[in-house]
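Enquirer: Structures given as structure tokens follow.
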Structure 1
């Protein structure tokens, strides 16, 4: 094992973070090579800086005029230069500040400085690189983002342990906690992903449900199980009903117990309506972890980044930073959120005003971009194809039992018609 990895592991000794690390996570480190020498040169090289592989002209990175005219608000350093492996420092600080603002339960808790990764997919994938290995199980609901399966089962060759997402009209907390107990009994550790609002169902926890999950995980941790909780907050802040948890479960779990390590995967993708920016953040939170512990975890994550994409897009990071600092930023976000909520309300109104055919069941939803139907007695894939071929309507079928509908991408005035056509077509298939 590289001595630098051993140093980081020594820093993490006697913490759940070290016990939870995969073999790859234990071996990972951030090299003291070109990048660290370039960073030192940036501070001290006052005559010539001949370290990093970029071409300069008059003290700025070279930039084609064809690009310069399209990006007049950015300097060449902001537009085309490499970003640091961990991300633009000012953006990392601004995002951390925003986490405290958006998550009241974080007040008084120490968390890491977020590390920038190339999107939410990379965030989940890199976290799994650090903590998941063959023989582990990762606990997710049966209705989950399909990319989890590619990451967990194919890339990491671990097992996905699923449970029915709903029970008695709400979230199936008993099944979730039972999965954690089972994993803990087998391996002494448990890994779970919490995704709210959920993709594909559009469901967010009620405050009571969030409290039950928090209390249940605390009891299991007190019994000696190390628990890694990955909070996938891709659709953060898009709750549309009262009584729902409007902050991340990360905020509830960071600092809860020394045996619980919470990791937040989030970013501006949906929060700031910049789907193609490919910028995400990974933030660590755990009881008893110090700045030294967080620095060690960040360096391991930066090793994963360095060994895969080297760094995330500097252009996207600087654009996002300017947006966060812009006058009217919060007002503009709220305006788009209101549009999405109106489409959600239209979806609920349309479904409430019609008799769904036998076998087509609307699953609980209260937030996010999506809602889903359970298809009983007929194929969800057949429904998807008929909607597409006969009516030019695109939807997504999952496991041939569920049909996901993204109300986020349909204009409000068309949602009633959309629901009527789905119901009519399902009735034809159900016979």
Structure 2
């Protein structure tokens, strides 16, 4: 009885510890992790006031502490084995922890093939990267940070995307996370060229229109026996911007085409940019052709062609991209020297009775060779990386033009398309 009375009296004056637990969701005990590790954990307690803080000890040293009953923090570990304690403290003076035995390794990393560090890029910058890890479960995701803000993330161990960046020097980081809680990253500093953008070209005045008849395909002005075409600007119904342009091709001669062209810079400029002193065109080495195109009947659409051209000092440079739908269903590029279309392996994946976004980036080399860099169709970017030579033109030709062409099929079945938000950006 004396023992019981003593225990009863002590219980009146002693506060017994509250029951508590720590649950760690990442990383797993016994796992191999990278040197940058994401710790995700939560704590609970029977203390009526709750959990006051949580922290992480590595090899008996406190390296992280934060208030509240949960934590999500990326912490750095040195390579090698570590004894880690994830701990919680409650308002009743109690605490508990979960013990993890981890092995950190610096193996693995992020390899960035585009863009190059300290390179000059366009506002639409193409990021291509791959990641590896020693984590047995592999890489879970990759992402791109722009000036410390996460701009893009994708699952898996590879990344291929276009990001729109502001002009100027941008500090970007390509990062990978693995299934063991590790992370690796590669910093990439890029200098984004401001560029000059000519917008809404489809809605501007001054478009030239011609027919083209097989087999020679020389241009002919209306009336052009065997092929018919039309162009209707400032169409609000069905357009994206409220100011679209409808194009139509028909006629009686199979495989006949309709070509539409606008002179942007230099001779015949529609943009009030005659470049009389010839300072603009010689400075241009990069161009992006960007448009939205509505396809009304893909089944009868033979080809859709998108071109941007430079002519100066007796040199012609025609950058042509063609969705060769009914002859291989791939994208073609134009070879100036051989005067022919060349198949790529890139599928022509335009959506029928729907809007499609098409954008391609090209480069004029220092010797005037033409490099086709990338094409982006409905958000999917494909590398082209093919270079072709220019061709000779009359020495008096000087200007930049943009073309759009619709080709007829074997039956010259009439069809329409609509363009909207057509622009050329150059720098």
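Enquirer: Here helix-only ellipticity at 222 nm (-39500 (n - 2.57) for each DSSP H run of 4 or more, over all residues; to 500) was calculated and came to -1000; which of the structures 1, 2 was it taken from? Don't skip to the end; give the middle numbers.
Expert: Working: 1: -13000; 2: -1000.
Computed on structure 2.
Enquirer: Compute FRET efficiency 1/(1 + (r/R0)^6) of positions 324 and 348 (r between Cβ atoms, R0 = 25 Å, to 0.05) for each of 1, 2 and report the one that scores greatest.
Expert: Once FRET efficiency 1/(1 + (r/R0)^6) of positions 324 and 348 (r between Cβ atoms, R0 = 25 Å, to 0.05) is tallied for 1, 2, the winner is 2.
Enquirer: For Kirkwood radius over Cα pairs in Å, which of 1, 2 scores largest?
Expert: Working: 1: 23.2; 2: 26.0.
For this comparison of Kirkwood radius over Cα pairs in Å, the top structure is 2.
Enquirer: Compare relative contact order in percent (Cα under 8 Å, 6 or more apart) across structures 1, 2 and report the one with the greatest value.
Expert: Numbers: 1: 18; 2: 14.
Biggest value here belongs to 1.
Just so you know, all these numbers are worked out from the coordinates, no wet-lab data involved. Small disclaimer: the values here were computed from a predicted structure and weren't measured. Cβ atoms are built from the backbone, for glycine too; each structure is taken alone.
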